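Visitor: The structures come next, written out as structure tokens.
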Structure 1
Amino acid sequence: MTDDSTTTPDDDQTGTDESTVLLKQLADMQEELQKMKDLAGRAQADLQNAKIRGEREAQDLRLYASESIIRKILPTLDNFQRAFLHVPVDLGSHEWVKGVQAIESDLMKQVSDVGLKRMNSMGALVNPQRHEVLSLGAGKADTVVEVFEEGYELHDKILRPAKVKAGDSTAV
């Protein structure tokens with residue numbers, strides 16, 4: 001009987017070569033798999049960041065959608081304030097004046113409901129982002145001593161800085 005299962009040295013070499021090739025292919029595929037996992041992870045992180053950025057931009061858009069119309073209304077609010085400063089004393093209690101004051105009050109409530117706030121700068125320290133100093137005068141240094149035109153902010157974003165007179169540390 002002959003044994004067909006005997007191997008020749010060439011057969012062992014072929015098996016070893018095939019094993020080496022297969023191991024190399026396996027290593028290459030594992031390396032490729034790791035690259036794909038890294039790429040997928042980065043893509044997922046990019047997608048998550050884009051989603052967060054999109055949500056933030058949408059929220060800002062909702063918050064500030066009224067900004068352009070409010071900017072157009074600011075001069076009207078200023079005109080109401082100037083008019084009230086010059087109402088003659090004998091007309092102050094007149095029903096017509098009270099009606100106009102009620103209209104202004106309602107308008108301020110409406111714009112306040114969408115986030116507009118008057119700054120109330122009188123007596124505040126001068127802040128270059130909140131105040132536009134038009135002149136200096138008697139008063140405590142770097143303090144607002146007169147407001148020519150009040151500033152406004154929308155959801156903590158300054159729409160218009162207040163136009164003010166600042167003290168220059170001279171006696172009052």
Structure 2
Amino acid sequence: MLYVAFLRAINTGRRRIKMDDLRAAFTANGYPGAATHLATGNVIFESGAEPDPVAMEGFLDDAFGFVNRVFLRTPAEIAGLIEAVLWTGPDDLVEVSFLEGVPDASAARALEASAQAPERLLVVGREVLFLREGKGVETIHKESTTVRLLGMGTTRRGMATVQAIHDKYLA
């Protein structure tokens with residue numbers, strides 16, 4: 001089965017990884033044929049059994065010398081996420097924060113209520129959809145707010161990246 005691993009904070013600050021090295025780390029740990037998309041820690045790979053993200057975090061730490069949070073999703077989860085994006089508009093930017101798990105309903109409502117116009121937040125399962133209306137609009141919502149209100153780690157990607165991964169590797 002195919003999986004997508006979204007790694008947190010890759011190629012930011014001192015956390016530099018060459019995508020060739022990232023693919024090699026996956027291959028060396030039983031995931032031959034791994035592909036990467038962009039240089040931001042998006043790895044598409046096959047596995048006969050459900051992968052263990054904690055084990056992946058361990059081999060990535062061994063390979064690169066720093067802890068990498070891994071958020072795994074299946075092709076069906078990615079397709080469902082794409083279907084959940086209800087917002088349209090040629091000038092809007094939609095991003096998604098992948099979560100460690102499904103947040104408590106009251107925490108999810110608190111996060112959604114924390115959005116300030118022209119931004120909107122919607123918690124859908126293990127993801128937070130984040131909309132900024134209009135091109136060039138500065139971000140008000142910080143990922144640290146999501147972490148604080150939901151009590152769990154996240155990693156954020158643009159929906160254009162998620163759509164491109166879906167179209168190139170999963171469709």
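Bear in mind these aren't lab numbers, they're just calculated from the coordinates by the rules spelled out. Keep in mind the model is a prediction, meaning the values are calculated, not measured. Cβ atoms are built from the backbone, for glycine too; each structure is taken alone.
Visitor: Which structure, out of 1, 2, was helix-only ellipticity at 222 nm (-39500 (n - 2.57) for each DSSP H run of 4 or more, over all residues; to 500) derived from, given a value of -20000?
Guide: Details: 1: -20000; 2: -9500.
Only one of 1, 2 returns -20000 for helix-only ellipticity at 222 nm (-39500 (n - 2.57) for each DSSP H run of 4 or more, over all residues; to 500), namely 1.
Visitor: Tell me which of 1, 2 gives 55 when you compute percent of Cα pairs over 13 Å apart, for residues 99-154 alone.
Guide: Details: 1: 65; 2: 55.
Derived from 2, not from the others.
Visitor: For distance in nm of label points 7 Å out along Cα→Cβ at positions 51 and 123, which of the structures 1, 2 scores highest? Write out the running numbers ahead of the final one.
Guide: On the way: 1: 5.0; 2: 2.7.
Going through 1, 2 one by one, distance in nm of label points 7 Å out along Cα→Cβ at positions 51 and 123 peaks for structure 1.
Visitor: Once FRET efficiency 1/(1 + (r/R0)^6) of positions 115 and 139 (r between Cβ atoms, R0 = 25 Å, to 0.05) is calculated for all of 1, 2, which comes out largest?
Guide: Once FRET efficiency 1/(1 + (r/R0)^6) of positions 115 and 139 (r between Cβ atoms, R0 = 25 Å, to 0.05) is worked out for each structure, 2 has the highest.
Visitor: In terms of distance in nm of label points 7 Å out along Cα→Cβ at positions 75 and 163, which of structures 1, 2 is highest? Each step should come with its number before you reach the end.
Guide: Working: 1: 1.2; 2: 2.0.
If we compare distance in nm of label points 7 Å out along Cα→Cβ at positions 75 and 163 over 1, 2, the biggest value is for 2.
Visitor: Relative contact order in percent (Cα under 8 Å, 6 or more apart) was computed and gave 22; which structure, 1, 2, did it come from? Write out the running numbers ahead of the final one.
Guide: Details: 1: 16; 2: 22.
Only structure 2 yields this read-out.
Visitor: Sticking with this one: Of structures 1, 2, which gives 0.15 when FRET efficiency 1/(1 + (r/R0)^6) of positions 91 and 131 (r between Cβ atoms, R0 = 25 Å, to 0.05) is computed from the coordinates? Kindly include the intermediate steps, with their values, before the conclusion.
Guide: Details: 1: 0.15; 2: 1.00.
Computed on structure 1.
Visitor: Here's another thing I want to ask about it. Taking 1.04 as the value of Cα Rg over 2.2 N^0.38 Å derived from one of the structures shown (1, 2), identify that structure. Walk me through the intermediate numbers first.
Guide: Details: 1: 2.42; 2: 1.04.
The correct label is 2.
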